[in-house]
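Alright, structures below, take your time with them.
Taken together, the values in this text are just the output of simple stated rules run on the coordinates, not laboratory data. Just so you know, these numbers come straight off a predicted model, no measurement behind them. Cβ atoms are built from the backbone, for glycine too; each structure is taken alone.
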Structure I
Amino acid sequence: MNRATYENPLITRYASKEMSEIFSDDKKFRLWRKLWIALAESERELGLPITQKQIDSMKKHCDDINYDVAEAREKEVRHDVMSHVYAFGMQAKEAMPIIHLGATSCYVTDNAEILILKDALELIKSKLVAVMDKLKKFALKYKGMPTLGFTHLQPAQLTTVGKRATLWLQDLAMDYENLEHLIATVKLRGVKGTTGTQASFLSLFEGDGEKVDKLESLVTEKMGLKKSYGVTGQTYPRKFDYNVIAVLSMIAQSAYKFAGDLRVLQNMKEMEEPFEKSQIGSSAMAYKRNPMRSERMCALARFVVSLPVNEAMTACTQWFERTLDDSANKRITLAQAFLALDGVLNLYNNIAENMVVYDKIILRHIMAELPFMATEEILMECVKAGGNRQELHEKIREHSMDSARMVKVEGKDNDLIERIKRDPAFKAIHAKIDSILAPENFTGRAERQTEKYISEEIDPILESNSDSLNITAQINV
């Protein structure tokens, strides 16, 4: 670590080594060489005077990049692509005349960028699926545990701890669908030339347009994709970058929702993120157990959520066939969006695997509110036993108001049920009141909904991504 200059915390603190490597210069420049090899091979197959010896020479030096030569050359010519063409040619001397033949810089820069983004999307997908698997296990474990449901952050009807987790899961499942579609529709920029007209390649093949089309399909296939864009300017459409960031933003939104909910639940002491034995919660307050992982998730997710408007502006301002105000911007936004979301999903995986549930606190909170919720059931049972609904309703209203005042004004426990038990008007159902108050009677179909949703919608996703289910996340700090 160089402490004398700024270092990006996304790399030093938050993102995984795998994601950092995807956006490394080494991966980018290796892809450039693979693209030059694919182009030369395809041109040779279509009849251009390129020898197998030249191809072999390029392949021999595909991975041992002479960075010192490239960097020295760039200081002279101020052009990164031509510097690497020169450096490659200095190693693969036989191939020097035909490296980059007919191509423009965006042949390597844009095509490599697309391949890098695809790899990064695949890594995000794996970690997203791993989170879903952990949330699934949590949801099934607690599918029948009653808990207070909230609307407007006020106690409402009961739900279950597991059912609430399916809401987090469903957000991720929607994100997964969008991510799957995006990955399935990734296209190579292709072999298009300076303004996208393929004029240079048409000249190389002496006006044979079919060979130009074949060249593009061969290169696309060699680089592992099925399609390239039908038309481009100098670059691939920057709307693709927006689509990428939009999907990342949606995943970040889902993660933020989960982490925000967990932070509130930790405040209520109903659930907690993992807290290690020697972890310090506060420098001043030794007793504190701050939800630092969830807070960090929200912090990083907020950054990703904010990025789509940046990419939208880039897509808006690509005048005609292209402008260069995208380049410096893309170096920052695309890589950092993935690095930040990678950090978010590392935290999400860690938390989802180790969440703590405090059932007695949950029950205490339920019983503080359940008497009010149970009054409708108590009223119905009394009417069945021959009581007058209107008279009983008024008595329940009076008891409820008095009990609420005791709770809010005097800070005492909710004594509504004790009041009802002491009231002779409810004598007919006194023996049933305790069974009426069983929390599981008030969770509706939450348990069954949890089972059904997971079996019908989550399990198929997990089964088709079984190689991602054992991912564990390491938290650096």
Structure II
Amino acid sequence: MKNNDKKERSGKNMNDRYQSPLSERYASKEMQYIFSPDKKFRTWRKLWIALAETEKELGLNITDEQIEELKANAENINYDVAKEREALVRHDVMSHVYAYGVQCPKAKGIIHLGATSCYVGDNTDIIIMTEGLKLVRQKLINVINELSKFADEYKAQPTLAFTHFQPAQPTTVGKRATLWLQELLIDLEDIEYVIDNMKLLGSKGTTGTQASFLELFEGDHEKARKVDTMIAEKMGYKACQAVSGQTYSRKVDTRVLNVLAGIAASAHKFSNDIRLLQHLKEVEEPFEKNQIGSSAMAYKRNPMRSERIASLANYVMVDALNPAITSATQWFERTLDDSANKRISVPEAFLAIDGILDLYLNVVDGLVVYPKVIEKHMMAELPFMATENIMMDAVKAGGDRQELHEKIRQLSMEAGKNVKQEGKDNNLLDLIAADPAFNMTIEELKKSMDPTKYVGRSKEQVEEFLDEVVNPILDKNKDILGMTAQINV
């Protein structure tokens, strides 16, 4: 290959190799940084400092000067040295130990003292997943906030409810939104539980027995035991895993991705409903002025944001199977068949859920409701739904309940036939008015066609749900509200 060709390919032009769409199109810069190499290696150095400080405080021969040297070089990572070393020794952790030692000649002899590679690798994974979960939680709460505003705005707007996607007893647009909200609140409970119970691996040694630390502290079990507690405190955690093999249990990854999959499922359900409502022309996701819906059909307004939510959600839900299989197939104190899978499945689940929540926030923030279309659909079906009330009024006026029930059934079938087979408007009210058994005029019947009479406690349920359940959560988290989301395409 010619030199100028090499330069072009090694430069800014990356079109000649695969790039993850999760980074290029979907995930935010914040989430991408959490799972970046730079974040990982900076965390490694913080862990090495925490280990050295702990060992010094427990009596090992480590000086303040060595600690200060480590701290002074914690951020300026010499990646070139580490990369060159890794090409030689084929070991990423030892390459970075070496590179750190080049910058810290006084401290190089005590870097990583007594630890195994999992000390930095696994503890960093826990730290990074925890930070990822916290960003997911923040975005989830912002989605809940925007969705609560939508629910409140449309709490009294009657709309057809659907069971089996068949018209059913009316609800309100806002009440339907509380169903989406409720699922997100379940997800919020789950993610907060997982965050609160994230524990570091600590420094347990090659097979989790802390044998190397027992040797370092000359058989002092109490000092060896304190290592984990002190490291956890320095790194901002309540505790380390009580016991482990060489690694933390890979079941932790399973737990984390199951939470992300739960959020994905909730978002998918929301996106399905929006897509169906957009087909009905009742509610629409945002559609920008210059956006093209179809390359062939210029009039189309495809729900591409909701479709993308569904697509990414499918990925996350399936991806959650990866750590489940990995944790199930680990042998004894550890095997390395987790590593390659873990490097892909965990970060990409976070990047995908990050993209999902940005889309969710973007869609909710710009939802368009069409009350006239909603009313039109409602009024086409309402005569069927009003029949019970009509029958009760006729009974009060002296009619026979069983006879009227049969007549309602027959007239409903006739009106349904007119709508479905003849393509006519619903004429059930006219048919009832013409039947002397009901003894009701068309004017009297039309008085029963007020949709608000059939939505039950929908409006009140929305108000109670927001006041009693949602708003206390939002008030508690008001300092993180106000996020907006921009999508790339």
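From I, II, which structure was mean projected area of the Cα convex hull in nm² = 33.2 calculated on? Traced to structure II.
Upon calculation of distance in nm of label points 7 Å out along Cα→Cβ at positions 410 and 426 from the atomic coordinates, which of the structures I, II produces 2.2? Intermediate results must be reported in sequence, preceding the final value.
Values: I: 1.7; II: 2.2.
Derived from II, not from the others.
Each of structures I, II was scored by distance in nm of label points 7 Å out along Cα→Cβ at positions 34 and 378; the highest score is held by I.
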